[in-house]
1. Given that helix-only ellipticity at 222 nm (-39500 (n - 2.57) for each DSSP H run of 4 or more, over all residues; to 500), derived from a single structure, equals -3500, which label among P, Q identifies that structure?
2. For the read-out distance in nm of label points 7 Å out along Cα→Cβ at positions 39 and 55, a value of 1.5 was computed from one structure; give its label from P, Q.
3. A value of 34 was computed for relative contact order in percent (Cα under 8 Å, 6 or more apart); which of P, Q is the source structure?
4. Can you tell which of P, Q yields -0.98, -1.07, -1.47 when log10 I(q)/I(0) by the Debye sum over Cα atoms at q = 0.22, 0.23, 0.27 Å⁻¹ is derived from it?
Structure P
Amino acid sequence: MNIERIRERLVGGGFKPFTICLSDGTKIPVPHPEFVAIGKNVVLAVGQNDRAYTLDPIHIVALQEVRSRVKAH
């Protein structure tokens, strides 16, 4: 995964929550830009229960949109 693609998701106008998908099947939700930090060759993420992840970008296989849940009336 190109780190620049992740950076664009964080700093681009109108942040939308997304999920980081890893090669081992792990999924890390990113509900707000403060849950991710990007270095030169590393991505740091905070997951559920404040679990810290140090990610090598090569293991990030996808960024999934979080679908908003709209209640029907």
Structure Q
Amino acid sequence: MLVLTRKKGESILIGEGVEITVVDISEGKVRLAIDAPREVQIIRSEVKKGIEDENKSATSVDAINQLKKMKKTSKK
């Protein structure tokens, strides 16, 4: 992991065409601006983890059994 120190208004470049700029620093929070091509997906890590957790629970044995029960009752 690379750790960098940046001040307000300073940027870092990642690969070709991705630039991250520090917009504001206040009250223990850092606001970043990300300039990247449209084809580059940008998602917060906590959102990605939440989606992964939901996907795992949806494919659990309990969820599959519930779907089987729903399918059986809909046939009646």
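1. P
2. Working: P: 1.5; Q: 2.1.
So the calculation was done on P.
3. Details: P: 34; Q: 16.
Matching structure: P.
4. On the way: P: -0.98, -1.07, -1.47; Q: -1.09, -1.13, -1.21.
Comparing all candidates, it corresponds to P.
Every number here is computed from the coordinates shown, using simple stated rules; none is lab data. Keep in mind that what you see is a predicted model, and the values were worked out from it rather than measured. Cβ atoms are built from the backbone, for glycine too; each structure is taken alone.
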